[in-house]
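Student: Listed after this line are the structures, all set down as structure tokens.
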Structure 1
Amino acid sequence: MMSAPPSKMPLIALVGVDGSGKSSVIQALQAELQAENIPVHVLHGNNLLPKNGPITNHQHPPRPFFSSCLKMLYRALRWLGHYYLHLRPRMNSGVLLLSDRHYFDDVAIDPRKYRYGGPHALVNRLRCRLPRPDLFIFLDATPEVLLSRKQEIPLDEVVRLRAAYQSMLACQPNTRQVDASAPLPQVLAEVRAVIQPYLPAGQS
């Protein structure tokens with residue numbers, strides 16, 4: 001008797017201001033799902049920034065206009081090829097993709113982090129036309145909680161970034177918000193409840 005083909009899995013991006021616990025939640029979620037024999041592959045923000053360590057890009061000036069545009073177009077072509085050649089086949093074969101942030105949304109919200117000095121319109125056009133995650137999970141917390149976890153960014157910038165995420169994601173129907181100020185087990189349980197409808201039938 002032939003086994004049933006694997007269910008197509010989604011690409012799920014966990015987003016939020018630095019300090020919201022994205023990496024910790026993804027690491028715990030990956031371990032939990034793999035223990036249930038659900039294949040998981042993790043993306044780390046297109047590998048443009050260090051996975052660990054302090055964030056220092058805010059201390060440097062943006063790149064020039066022309067080189068910023070070229071870099072953005074290069075990243076778009078790279079993402080397009082990677083998505084269709086590598087990520088889409090994995091999803092079709094039953095692998096769940098978890099992304100620590102989504103690069104193009106991140107640049108639109110916080111261009112200084114990526115030293116982007118090009119036009120905002122270019123980023124917006126690319127992020128609307130390129131393949132996007134099937135689901136965004138916004139890990140939110142108060143500015144005071146976020147600042148207590150990541151102190152490299154001033155409080156006023158934390159407030160601005162949080163408001164920018166809230167504004168952008170409010171316009172997207174495939175977004176769910178989770179309180180990231182709670183203890184990790186509680187946050188993990190809420191995230192798991194959000195992604196549950198995307199998992200194969202029978203997985204709980």
Structure 2
Amino acid sequence: MAAPPSIARRAGSFRDDARGVAAIEFALVLPLLVALYFGLTELVRAVDTGRKVTLYARAIADLSGRATNGSPTTGDMAAILGASDAIMRPYPTASLQVAIHAMGVETISGNLYGGVCSSYPQNARPVLTINGTNGLPATPATFNYDGARYVLAEVSLPYAPVIGSNLYRWIFGPRGLVFSRQISWAQRLDKGEVVMPGGSKCPTY
């Protein structure tokens with residue numbers, strides 16, 4: 001039995017009507033566009049945070065290496081960290097972990113050894129921890145000579161994503177993404193060496 005002409009016309013019109021196609025396509029593509037937008041925004045934010053952590057570590061290493069008379073007080077070091085906090089803006093610094101070490105290199109029995117002489121905060125690393133052990137970087141080539149003195153800044157900051165925190169922990173582990181920097185910097189004193197609060201000068205052999 002043939003369909004009535006009116007029904008056939010309506011079925012043909014429905015088949016040829018494309019007015020809703022754009023809306024359907026947009027509804028399918030929109031989630032992808034939103035995910036792409038927020039993903040790129042988060043990526044840019046993470047890259048910028050990592051860059052600022054590097055600049056922050058360089059700043060505190062530089063300022064510590066030229067500390068007044070080479071014997072900064074606890075107040076001096078707090079002022080250095082406080083002044084450098086501006087570099088991290090607008091990112092939060094509540095989780096920022098910082099350690100600054102006065103480092104020395106000496107020849108012992110014909111071999112060069114570098115290690116920690118004093119730290120801020122005090123005992124952040126045990127005195128005489130040897131370079132290349134317990135997470136300390138090897139002595140930089142610039143300071144690899146007898147009697148060298150330099151400053152090592154260690155900075156660590158867990159990244160706090162705006163979105164996708166569970167995804168970050170899934171990718172990077174329980175702590176999520178953590179930016180860590182170890183920056184070595186020359187001491188800039190006319191004489192003597194930098195000694196962190198409560199510490200002593202590097203031993204000589």
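No value in this document is a laboratory result; all are computed from the given coordinates. Every value quoted in this text rests on a predicted model; they were computed, and no experiment measured them. Cβ atoms are built from the backbone, for glycine too; each structure is taken alone.
Student: Figure out for me which of the structures 1, 2 the number 14.4 belongs to, where mean count of other Cβ atoms within 10 Å over residues 139-146 was derived from the coordinates.
Tutor: Comparing all candidates, it corresponds to 2.
Student: For structures 1, 2, calculate relative contact order in percent (Cα under 8 Å, 6 or more apart) and state which one comes out highest.
Tutor: 1
Student: Between 1, 2, which one scores greatest on distance in nm of label points 7 Å out along Cα→Cβ at positions 43 and 99?
Tutor: Of structures 1, 2, the maximum of distance in nm of label points 7 Å out along Cα→Cβ at positions 43 and 99 occurs in 2.
Student: A follow-up question, please. For which of the structures 1, 2 does the calculation of volume of the Cα convex hull per residue in Å³ return 120?
Tutor: 1
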